[in-house]
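Right after this note come the structures.
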Structure P
Amino acid sequence: MDYSAAKERYASFGVDTEEALKKLSATPISLHCWQGDDVGGFESPDSSLGGGLAVTGNYPGKARSIDELRLDLEKVLSLIPGNHRLNLHAIYGDFSRGKVDRDAISIEQFQGWIDWCSANNLGLDFNPSCFGHEKAEDGLTLSSPDAGIRDFWIAHCQASRKIGAEMGKQLGSPCVTNVWIPDGMKDLPADRLGPRERLAASLDKVFEESLDPAHNLDAVESKLFGIGSESYVVGSHEFYMGYATTRQKVLCLDAGHFHPTESVADKISSALLYVPELLLHVSRGVRWDSDHVVILDDPTKAIFEELVRCDALSRTHIGLDFFDASINRIAAWAIGTRSAQKGLLMALLQPMSKIIEAEATGNYTERLALLEISRTLPWGSVWEEFCSRNQTPGEGEWFAEVKAYEDTVLAKRS
C-alpha cells in the first residue's frame with residue numbers, strides 16, 4: 001500500500017499520519033558508541049571490561065581507533081532516518097597525547113567528539129566509566145568500604161559531569177550524564193545496608209556542584225545483577241528509584257536490567273509521578289544477558305506505547321544499550337535503532353482517542369478489538385514514507401549498503 005492510501009486508512013480511525021511523522025522526526029535516539037568496538041574504548045590497547053560486562057563474538061571489522069569509529073558511525077547515521085544523538089563513555093576520549101587517569105579527565109580529551117558531533121548535527125550524551133580499571137577490580141566503586149577508592153570514583157564522576165555540561169553548552173542541547181556502577185557481590189552479603197548508605201553518600205558528593213540543566217542533566221541507572229554480582233547489586237531499582245525521587249534526578253530504566261518477567265513499560269507511569277524526567281536504555285534481555293540487539297518485539301513496542309499514552313516523550317530521553325560482536329556491528333546499530341523508531345511510530349499511529357473513549361465508557365470489548373486492529377493497519381507504508389522523506393534507505397535497501405561497506409571498509413581491517 002502506498003503512503004496516500006495508508007494515510008486515508010488511518011484517517012478512517014481518527015489518526016493523523018502527518019502528526020505522527022512530525023513527532024517521530026522530533027524524537028532523537030542516542031546511539032551508543034560502544035557497539036562499534038565491543039566496549040573497548042581508547043584508553044589503552046590492552047583494556048579489559050570487567051564490572052560484570054562481557055562481549056561475545058569476534059566478527060571482523062571492529063573499529064580500532066577514533067577515526068574508524070567515527071567513520072562507522074557516519075555510515076550508520078546514513079542508514080537511520082531522522083536527527084539523532086551520540087552516547088559516549090568516558091573511556092572513548094582521545095588519549096593520543098598521553099594517558100590520563102579517570103579522576104583527571106577533562107574536556108580536552110573530548111573536544112574532538114564535540115567538534116565531530118557539531119559537524120554531523122548530533123547531540124551528545126555522556127557516561128562515567130566505572131569499570132575496567134585497577135580501582136574496580138573487586139567490583140566495588142562508589143560503594144567501596146575503602147574511602148580512597150570511593151574518592152577516586154567520586155572524582156571521576158564529578159569530572160564526567162563537567163565534561164557533559166561543556167558538551168551540552170557547546171552543542172546547545174542538554175547532555176544526559178548517566179551514572180551506572182557495577183557494584184555488587186557474587187555470593188550472599190551479610191550487610192546489604194552499609195554499601196547502599198555509602199553509595200548514597202558518594203552520589204551526593206558527585207552531584208554536590210550545581211550545574212545548569214540547560215547544559216547537563218544527571219541520570220542514575222539500576223541493574224538487577226551481573227557477572228560477579230549475581231546475588232547482590234548495590235544500585236538496585238529500588239535504591240535508585242528512591243534516590244532519583246528524593247534528589248529529583250533523571251531515572252534511567254534499562255530494558256535489560258530487570259527480571260525477564262518484569263515489564264519495564266509498566267514502570268514508566270509510576271516513575272513519572274515522582275521523577276522529573278526519564279532516560280530509557282532500550283535493549284533486549286535474553287535470559288541472563290541484558291545486551292542483545294533491539295528488535296521490534298512485544299517488550300520494545302510496549303515501552304513506546306506507554307511513552308505515547310503517558311504523553312511523556314518531552315520528559316524522556318531515549319538511548320540504546322547493547323553490544324554484539326557476533327554479527328556485523330553496523331547492521332546491529334541499524335537494526336536496533338530502526339526497530340526502536342518503528343516501535344515509536346507504531347505507538348504514535350494507534351487510534352488512541354478511540355481506544356481511550358472505549359475504555360472510559362467501560363467498553364473493554366471495543367478497546368481490545370481496536371488494539372488488535374491497530375496491529376494490522378499499514379504502519380509499514382508510513383515507515384517507508386518516513387525513510388523516503390529523510391533520504392534514507394527503506395527496508396529492502398539498507399542491508400545491501402551494509403554489505404557493500406563491509407566489503408570495501410570492514411574487511412580490510414585486520
Structure Q
Amino acid sequence: MNVLLIGSGGREHALAWKIASSPGFTKLLTIPGNPGTGRYGRNVPFPLTDYPALIDLAQQEKIDLLVVGPDNPLADGIVDAFQAAGIPAFGPTAAAARIESSKSFAKEIMAATGVPTAQSHVFASAEEAAAFARESGKAWVVKADGLALGKGVIVAETVDETLAAIAKLSAIPAGHHLLLEERLYGREVSVQALCDGERLWPLPPARDHKRLEEGDRGPNTGGMGVIAPVDEVTPALLDEIVNRCMQPVVNELAARGTPFRGLLYAGIILTADGPKVLEFNARFGDPEAQTVLPLLEGDFLGALYACATGHMQPNLLRRRKGYAVCVILCAAGYPDRPRKGDLIRGVEALDEDQVLVFHAGTTLGPNGLCTAGGRVLGVTGLGSTLRQARERAYAAADQIRFEGKHFRRDIGQE
C-alpha cells in the first residue's frame with residue numbers, strides 16, 4: 001500500500017515508523033517530513049495549501065491512503081478534497097474536525113449528548129468576557145475557541161489573572177471567540193481511539209505533562225512528556241470513558257451527516273464525580289503518539305485503512321504488555337524563542353530495542369543533525385515496568401547532546 005503522510009513533527013515520525021512496519025506497506029511519501037520520516041520513505045517539500053496539485057501528486061504516485069498528522073490541514077478540508085478525488089483518508093472531514101477546531105462547537109455537541117464536561121460560557125469579544133469575569137468575582141479557565149498549537153488554554157488562579165488571560169488569548173488568531181470555563185480538579189488522562197464513523201477502538205490510555213517546568217509549573221507547552229498506559233485507568237474506567245464521553249459524540253456527528261473517521265482524542269480529567277471531558281482533538285496527540293504507538297502490535301496500516309473506508313477491524317491490532325515513557329528534549333529558548341542550528345550528537349549510538357528516538361524539530365545541516373524547532377526530539381523508553389521505561393528514557397536523554405538542551409526530569413514520577 002502506498003501512503004501519503006502529512007506533517008513534520010515527532011508524531012509524524014512515529015506514524016511513519018509504525019506504518020512502515022505493517023505487512024501491506026509498500027511506499028511512503030511525507031509532506032514535508034523531517035530527517036526521521038525520511039528513513040522510511042521520501043520527504044517531499046510541497047505547499048499544503050494547493051490541494052489540486054497535492055492530489056495530482058498523489059495520483060501520479062498511486063497513493064492508496066492519505067494519513068493526516070496535524071490539526072490545521074484537517075480543519076482546512078484536506079480530507080474533503082482527497083475524498084472527492086476518490087482517495088481514502090485517515091482523518092475527519094472539516095465538518096467533523098470542528099470537534100477540535102472549535103471549542104464552542106465541541107461544547108454544543110457535548111451538551112446535546114449529555115457528555116460530562118465543565119460548565120462554560122462563550123463570548124464573541126474580549127470586552128464581554130472581561131465584563132463577565134469581573135461580575136462573577138472568581139477565576140476561570142480561559143480558552144481560545146480555535147486552533148492554537150496546544151497553547152490556547154490558560155488556567156487562571158485569580159480574577160486579575162483571568163483578565164490577563166482574556167487579553168492575551170484574544171490577541172491571537174484562534175481567540176476570535178473565547179470560552180470561560182469552570183476549573184475542574186483531578187488527574188488528567190488522554191484517551192485516543194481509532195474510529196470508522198460508528199465504532200471506537202481505544203488505544204492504551206496516556207498521561208501528558210503540558211507544563212514547561214518540573215512539578216507542573218510554568219507555561220503550557222505542546223507537551224513535555226507522556227507515560228502510557230496509566231494504571232489508574234482500569235479496563236472498567238476506560239470502558240466508562242469511551243461509552244459516556246466519546247461514543248455519544250461519534251453518534252451525534254454521524255446523525256448530523258458528518259461521521260468522524262480517524263483518531264478521536266479525548267482529554268479527560270478524573271474528578272470526584274467521575275471522568276469529564278476537558279477537550280477533544282481530531283488527530284493523534286503529540287507526544288502521545290510517540291508513547292502509545294510503540295505499545296501496539298499488528299497491522300497498523302491495515303487498521304488505518306479500515307477506519308478510513310468505514311470498516312474497522314479491531315482484530316488487526318493488539319496491545320503489547322509493558323510501559324512506555326516519552327521525554328521531550330527542547331531547544332534553548334523554548335517555548336517563547338527556540339534557537340535553531342545547534343548540532344545534535346549521540347542519537348546514532350542508542351539501542352532501538354529499548355529506546356526509540358523520534359525527530360521533531362530537526363534538520364540535516366552541512367555538519368550533521370541540527371536543531372530546527374522548539375521540541376527537538378522525543379526519547380521513548382520501553383520497559384516491563386513504568387520505572388524501567390523511565391530509567392531507559394532518561395539514560396538515553398542524557399546521552400544526546402546539543403547546546404541549550406533542556407527537559408523535565410519528572411515525567412511519570414508520582
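What follows is calculated from the coordinates using simple rules that are stated; it is not laboratory data. No experiment lies behind these values; they were computed from the predicted model shown. Cβ atoms are built from the backbone, for glycine too; each structure is taken alone.
Summary table
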| quantity | calculated |
| --- | --- |
| Which entry (P, Q) yields the derived value 47 for percent of Cα pairs over 23 Å apart, for residues 1-88 alone | P |
| Given -13500 for helix-only ellipticity at 222 nm (-39500 (n - 2.57) for each DSSP H run of 4 or more, over all residues; to 500), calculated: source structure among P, Q | P |
| If Rg and Dmax of the Cα atoms in Å, for residues 161-208 alone is computed and equals 15.5, 47, the structure in P, Q | P |
| Answer label among P, Q for the case where relative contact order in percent (Cα under 8 Å, 6 or more apart), calculated from the coordinates, equals 16 | Q |
| If FRET efficiency 1/(1 + (r/R0)^6) of positions 105 and 257 (r between Cβ atoms, R0 = 30 Å, to 0.05) is computed and equals 1.00, the structure in P, Q | Q |
| Distance in nm of label points 7 Å out along Cα→Cβ at positions 25 and 233 - structure with the largest value, from P, Q | P |
